[in-house]
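Nothing in this text is a laboratory measurement; each read-out follows from the coordinates by a stated rule. Please read all numbers here as calculations on a predicted model, not as lab measurements. Cβ atoms are built from the backbone, for glycine too; each structure is taken alone.
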Structure I
Amino acid sequence: MTKTIVVIGEALVEVMRPSTGVPLDREGTFSGPFASGAPAIFAVAAARLGYPVRFIGSVGRDAFGRLLRTRLQAEGVDTAGLYSASGHATGVAFVAYAPDGSREFVFHLRHSAAGVMAAEQIDPAYFTNLGWLHISGSTLALNESCRAACWRAVELAKAAGGRVSFDPNLRPELLPADQAAPIFSSFLEAADLLVPTAGEAQSLAGIADDDRAAQVLIGSSEKILVYKRGAAGCTVYAAGKRIDVPGFEVQEVDPTGAGDCFNAAFLVGLEENWPLEQVARFACAAGALAVTRQGPMEGAPTREELNCLV
């Protein structure tokens, strides 16, 4: 029987500048709303790869909340754990793209419905037949209530015999990097799979060296750590070995969600017990295809699309 993937975190709508070079501090047009949020994008990406996915989170009882619930359900994601919070609007992120590929964000999250997620809302039944639990650092950055909910999910996942995947997903607009390390520490330790960028790993480890930062974050455990390097591919650290895997050349349209699609594909490859190099190649392909379409979830590839690329 195929194991279930549980994802916990924020579901939000994204409103973006339709072209590059228009910062958020200028008047101008926007495109959207698009269903988004790193955990929600991951959930859709995993579902498109053929896995049963359950999502735990909170949205408002408003039009954006309906948009998100409808989109997740249309993608085959189980939304029984998606709570509708009264008195709180659905979270929103405004995004602008610079010509160099960097992004500027303005978030309405901490005081939105996404920020009222609570540990007592989590039903242990969500973790039946669990393979993996996936958590994003952007969720932990919201507030203590969200951190408690995520830790409760970790406890339930471990009790169910599942594994934990953690993407630090540092967002300085939500939580300064120097404050993230102590907040993330227990989740870094509990994770079986870590999927940071090299910069995130160095920031969390306090070491300006890729290999040494990886060693610090892995510690004495048998966890797998993967550096996402965008178009350059990825680097996998596992069992004392380093594996560098190249990326794919594609025409970038929208980079949002690429890392989340990479994460989902890597986790799926591990669940299917592929060799690590094959897993990494599959994940790099997923990240590459994700940037070729406009919209956070639109580029999440199917297994057939990935098989054509790899």
Structure II
Amino acid sequence: MREVSTHSQLRGCLAHAFINTEERRLRAGWRLLCYGALFLLGASVVLPLLSLLPLLRRSWSLPAWGSSLLFYSVQLAATLLLTWLARRFLDRRPLRDLGLRTGRGWCSDLLFGVALGGTLMGAIALIAWVGGWLQPQGYAWQTMSWGQLLPQLTASFVLYLAVGISEELAIRGYVMHNLADGLSMPWAVFISSALFGLLHMGNPNASWVSTFNIAVAGVFLAAAVLVTRSLWMSIGLHFGWNFFQGTIFGFPVSGTGGFHLIRHTVVGPEWLTGGPFGPEAGLTGLAAMILGTALIWLFGRARSGVQNAG
């Protein structure tokens, strides 16, 4: 009788280590491990399919921007599907509760994020130009017809939007949300931001400086989530920063190239400009992220004041 009781206690302890009995679901740490496993499983299926892109590009006569658009569209679809599966079967919560509700103010948050990201990147470009750190090479419309330019511009817009949604949903959405459930919000911001930096280590021209600065970018984006309690501003920030950085102002985006309206070569010191990785690896980019975090905090205070007054 005592042996049966001991076995029951042992099973109870093991179950308690894995299951939150009050919520009737896996504990946050196990949910995150399963989420990571889902992505590894998804990558084992999706990556071989994406490796066929060069073949499809030749057989379908796809331009380079078309294959890139297809790649990131598949990435977005996979992220949405895997995150929905995790929320449905692991978290047992709606996907929209990660910060995708479209209540009052969601559109203004999104547009504010786009505007802030674009303005900060414009300030970086202006400083680089005034400092003589850019060597101009012309503009896209000087060598391309509008029939060539507009599809590339549209594809770039959709591509960076897909990246913004995918990364914000996964990192500031699922990962940070579950870390906050299991630990606390400060730890959730710190760990998710560190992970965000580490995930960019494999990018071209990455360094320990770029990894640290990308982690700071994670804090910058997390600030938008904390202030608005949604993902819309962080999605707007992510998109606006990348789109204006690469497509409009012609900088590398986290080490990657692409279509640029303004064409130039960065000739300034890498510790300031970020060099071939882009502004995220330089002091100008780091300063813009810190300034942006402060502006988001001020935005939150101003909105709270308006709501309290109302």
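The table below lists the values:
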quantity: Computed 1.7 for distance in nm of label points 7 Å out along Cα→Cβ at positions 43 and 107 - originating structure among I, II; calculated: I
quantity: Identity of the structure behind 0.30 (criterion: FRET efficiency 1/(1 + (r/R0)^6) of positions 67 and 91 (r between Cβ atoms, R0 = 30 Å, to 0.05), calculated), options I, II; calculated: II
quantity: Identity of the structure behind -10500 (criterion: helix-only ellipticity at 222 nm (-39500 (n - 2.57) for each DSSP H run of 4 or more, over all residues; to 500), calculated), options I, II; calculated: I
quantity: Identity of the structure behind 22 (criterion: percent of Cα pairs over 31 Å apart, calculated), options I, II; calculated: I
quantity: Distance in nm of label points 7 Å out along Cα→Cβ at positions 211 and 235 derived as 3.1 - corresponding label from I, II; calculated: II
quantity: Answer label among I, II for the case where relative contact order in percent (Cα under 8 Å, 6 or more apart), calculated from the coordinates, equals 21; calculated: II
quantity: At a computed 1.00 (FRET efficiency 1/(1 + (r/R0)^6) of positions 155 and 187 (r between Cβ atoms, R0 = 30 Å, to 0.05)), which of I, II; calculated: I
